[in-house]
Structure 1
Amino acid sequence: MEIGSFIVLGGIAALVFYAIAIYNALVSLKHAVTKAWANIDVLLKQRHDELPKLVETCKQYMQYEQETLERVMQARGAVSAAQQRGDIGALGAAEGQLRLGLGNLFAVAEAYPELKANETFQHLQSRITGLENSIADRREFYNESVNNNNVRIEQFPDLIIARLFNFKAAELLEFSAEETADVDMKGLFSG
């Protein structure tokens, strides 16, 4: 065999190994997105289980605030439905409504000293607040994973392997303007 043949074979082998490395990196990114979503899913389920307990505790004290409690439970249902469908866009909107409803609920609870002093309410409020913070952290990690995946499958030469093996872009978890707006505390207490 001639030296030129070895060079050609070496070049082909290098390209094959490079393509394998790209493929493995893309698989790793795809699974990072799935893992990040699974972490959010666990926290959403924990919060989903805690919310009815909070609402039941509040119902004992907040006889005139049924609309606030109903909004929280409706938003909880919307989050659950979007989560089950795997609809990231709808989940972002439902999450915004739920966070807004919880903010309103906790603000209205300030007007009920007996409720604020209730140990169960304090525990549930603390637990849900902790879950909200964890969910926010995990959303950031999820969006970072999605961004890394989406950028990588659009970059050359990775996009050749991505298209060849049908790697898809993932959807960012985005939130409505309503969720990112400040809560009108004066409006909550003037109604």
Structure 2
Amino acid sequence: MCDHLFVVTGGPGTGKSTLIEELARRGLHSMPEAGRAIIRDQVRIGGAAVPWGDRALYAELMLGWELRSYHEAAALERPVMMDRGIPDVVGYLTLIGLPVAAHIEAAARLHPYNRLVFLAPYWPAIFTQDDERKQDRREAEATGRVLGETYARLGYRVVELPFRGVEERADFVLARVEGER
């Protein structure tokens, strides 16, 4: 187990990436989110692996990205904040009603993170859509719920982030990360 890898997960537009940027500013290592980068690249090259295209292929690319991020982060010694993790791929497939292939479930079980996972719940005050984030409010809420259930099913202790500004959220996370060390 990689006890120094801490996942921040949740639906789109819930402040995950902003929080992780703040934690990085405070000196923690971080790994970026797969989804946005994959979408940007796929749109740029005319690829089909996007959530509104070949969703199974999109999930496979996310899995590859998350595995690479996991191995890169595991080699670091200090706490690393992960903008999503391998179980997010399981949750994504569950959310969209596609089967979770055995190799994806195995990847989630064979690459454990710290058992403490931070869930950014749907927050109407900050939720926005853009060219890469096309989910509506209903799907954003459902995504957070399914991801929380997925991590819990895999044995993680899911802690919801408070509806507070980024600095207070960062303080909340840092206090719990320190408590885990």
- To which of 1, 2 does the computed value -16500 (helix-only ellipticity at 222 nm (-39500 (n - 2.57) for each DSSP H run of 4 or more, over all residues; to 500)) belong? 2
- Note on the structure: If distance in nm of label points 7 Å out along Cα→Cβ at positions 7 and 39 is calculated for 1, 2, the one returning 2.0 is structure 2
- Query: Of structures 1, 2, which gives 4.3 when distance in nm of label points 7 Å out along Cα→Cβ at positions 63 and 167 is computed from the coordinates?
  - Reply: 2
- Item | Structure (1, 2) behind the derived value 24.2, 91 of Rg and Dmax of the Cα atoms in Å | 1
- Comparison of 1, 2 by relative contact order in percent (Cα under 8 Å, 6 or more apart) - largest value held by: 2
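Every number here is computed from the coordinates shown, using simple stated rules; none is lab data. Note that this is a predicted model, so its numbers are computed, not measured. Cβ atoms are built from the backbone, for glycine too; each structure is taken alone.
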